[in-house]
1. A value of -7000 was derived for helix-only ellipticity at 222 nm (-39500 (n - 2.57) for each DSSP H run of 4 or more, over all residues; to 500); which structure in I, II was it taken from?
2. Which of I, II yields 1.2 for distance in nm of label points 7 Å out along Cα→Cβ at positions 10 and 138, as computed?
3. Between structures I, II, where is relative contact order in percent (Cα under 8 Å, 6 or more apart) highest?
Structure I
Amino acid sequence: MSWEQTITQLKSEMDAKHAAREDALKAARSLIQTCSKCIKTIHRQNFTEAQTLLNQAYEQAAEARKQVTEHPEIEYAGYLQDAEKELVEAAGCLALAQNQPLPTYQSLNVNATSYLNGMGECASEMRRFVLDQMRAGNLPEAERLLHHMEEIYDDLTTFDYPDGLTGGLRRTCDALRAVIERTRADLTLTKIQHDLITELKNAKKV
């Protein structure tokens, strides 16, 4: 094969890889947007619509993966990692909000790094759910959600491996710990206030 032929062949291969990369990035952006909509819908407690959006996200994730399967160097370059983390976060939030078992990484078809970091972000996102339940006066539900946040944190911290292997899981855990501490303090204060109000009401009845 001549030099010119080699260059032409390589140019064709690089064009195909570039096109696959662009398609994967486009699919990843769509996936992130859908997952964001899903989480917002969960906060509104519209779980039926949230499940519809999550199903759409599953389809978008499959399409994004299809774009890179023929190009391993693109598949493992991390282009889809952020999108997969968003998928894990959305699926985890919907499960916790409905008091259902958390999805596995196998059921979501994501790698371990995306799953672990996505679950860390899911636990952090649950702070908003806890605050919503506190405002609604539903303290038992707020306590249930906080318990799951703490449980996820405790399990994630057992993955004590280099950041290069876990995709920065230590930073995710550090951020989650701070969120949990604030949430626990807020819930404790709310419970104290609730108990005081209850005692005052009971005292007036005497």
Structure II
Amino acid sequence: MALAAAPDLTFAVTGVAAERFAALPTLRFGVEIARGGGGPVSSITLTTAIRIDVARRRYDAAARRALTELFGVPERWGGSLHPLAWTRTTTQVPAFADRTTTELTVECGYDTELAVTKYLRAVRDGEVPLDFLFSGTVFFRSPEGLLRTARISWSKDASFPLPAALWHELTDRYSAGGTWLRLSRETFDRLDDHRARQVLGSPDAAVRHLLDHSGAP
């Protein structure tokens, strides 16, 4: 008895929007899945890795300065601009015959120590070139009605240009235009002591005072 042919799937990212009602800033990407061969799909356990292909766009002078910490001096970017891993998510896709759509949600955290956050903060305009790498397991029925499974190859991928302004608008809305900064208890206590001694109204004012007296631009 011949084995049933596994569904041949293709993927396309169709759009992105900010999640309106979420505890954390979250982007929602639309994904279209099409079956080009094999039988109808019973379900898919879909794993998606998202990365930023940083070499696929140009950067202005301000962005180049900000990205020096990640990639070194711009003169050496020809060998140092490697993709940045953003996130990995798993989604359950229900049964479909020929074509369906699903959504991927991606949280946009505040951790300024993460390379991906540093990159996104540095890129203020234009588009962020994203690569979506799809893998997982597809479940389907044989002609005899038996449930079969097949792996989805990592070679299944799609590209999508994320508007940089959307990320900034979303994170600014949740952080009221501020940025979270992780400090040790000892460092914060020293900062707060400096704030009190200088009669400053907030930690932000204390940091500004220190910068103003450090010669920093």
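1. The structure behind it is II.
2. Answer by label: II.
3. By relative contact order in percent (Cα under 8 Å, 6 or more apart), the leading structure of I, II is II.
Throughout, read-outs are computed from the coordinates displayed, never taken from laboratory work. This one's a predicted model, so the numbers in the text were calculated from it and none came from an experiment. Cβ atoms are built from the backbone, for glycine too; each structure is taken alone.
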